[in-house]
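The structures come next, written out as structure tokens.
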Structure 1
Amino acid sequence: MSTAENLFANDTQPPIETARLVLRRPELADAPRLADLLNNFNVAGNLARVRLPFTEADTAAWLPLKVATNDPHEMAWLITTEADGVIGTVGFHRDGGETVLGYWLGEPYWGHGYMTEAVRAALHRFFGTTSAQSIRSGVFHFNMASLAVQYKFGFVESGRSEVFCLARGVNVEHIDTELTREDFESLDFQG
């Protein structure tokens, strides 16, 4: 078994199931599908760390980094549907000692409420398995749909910054957001 395959075999994080989705850890076999969805300016242009063209090799380089850990502050899940398989990702990474929520969907899956469902599940897992009192996120200033997802969960604007977007090749104004555990736990998700 190769080193990368061994990393996948050591995964102890169970999938997260929602009404329409399964959030599961990545596998090497997912590289072609992820590359296909990310190799789209309408998707990559909303993300800081995705260059264009985005290839299967780029995905294969990223996958072992996200599955080599079971640290909930560095976790990534693929968002999947029964009909289409992988449609995007949601997860967390550390930045300057703080945990940051990141996510994206392939363009054909925009506007169906999938990201709201996936982010809700990922945040429940994060706050349920860590003692973190807050989490950061944010969007490029033009990505109001993504910002609306964050607002649904109690994220508030914490500032503005400039973030380099690889796909665009320029610095872009970024709306920085933050969510506290208290604000997340105060939301009623039953209705």
Structure 2
Amino acid sequence: MIKAVVGKSAQGEELKWTEITSEELVSMASTTALFGGNQTFVLEGALNSERGEEFLDLLEVLAESPHTFIFVEEKLLKAETEALKKAGAKIEIEKAEKKEYRFDNFGVAEALGKKDKKNLWLGLMRAFGAGEKAEMVAGLMCWKARAMKDIGLSRELVRLYHDSHRGAGELELLLERFALKL
């Protein structure tokens, strides 16, 4: 049996298409297992490799095998899909999971380190838009100021933090003003 899986890994004995020859693959397909039963072989990236055409020529032999051959690919082109269907392969396509946008905390620290007013402000806006707490961002900025050995910046950030707790304004707004005055 031939299975083509797009987008995920599969279980079985992994074979490296770059390290085996066509003859070795044909031999594996036609040889029964030592203790009987069927085996499962996994080839990753074989169809989209330099030797992809050579591999497509072996599909009929692999389809007649008692063993299961699973091909894991990032994507399948139309010609490869048609060749697999013609050989009787089962094709499983897994939808790629959308990764949630995660804010990069260190972008704010990097912008502060470069004293880049524009990117610091943009980083703060992204952080607050992503739901980061102003106290966490202020702490990160204070850490960066200390790492830079910039006592003035560090003191200013600590003062902003305490001022926000004294009622001088919200820390998000104070950090935004700080970024724009940098």
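Suppose you compute percent of Cα pairs over 29 Å apart for every structure in 1, 2: which one lands on 51? The partial results should precede the final answer.
Numbers: 1: 18; 2: 51.
That value comes from structure 2.
With helix-only ellipticity at 222 nm (-39500 (n - 2.57) for each DSSP H run of 4 or more, over all residues; to 500) coming out at -9000, pick the structure among 1, 2 it was computed from.
On the way: 1: -9000; 2: -15500.
Structure 1 accounts for this read-out.
Only the coordinates and a few stated rules stand behind these numbers; no lab work does. This one's a predicted model, so the numbers in the text were calculated from it and none came from an experiment.
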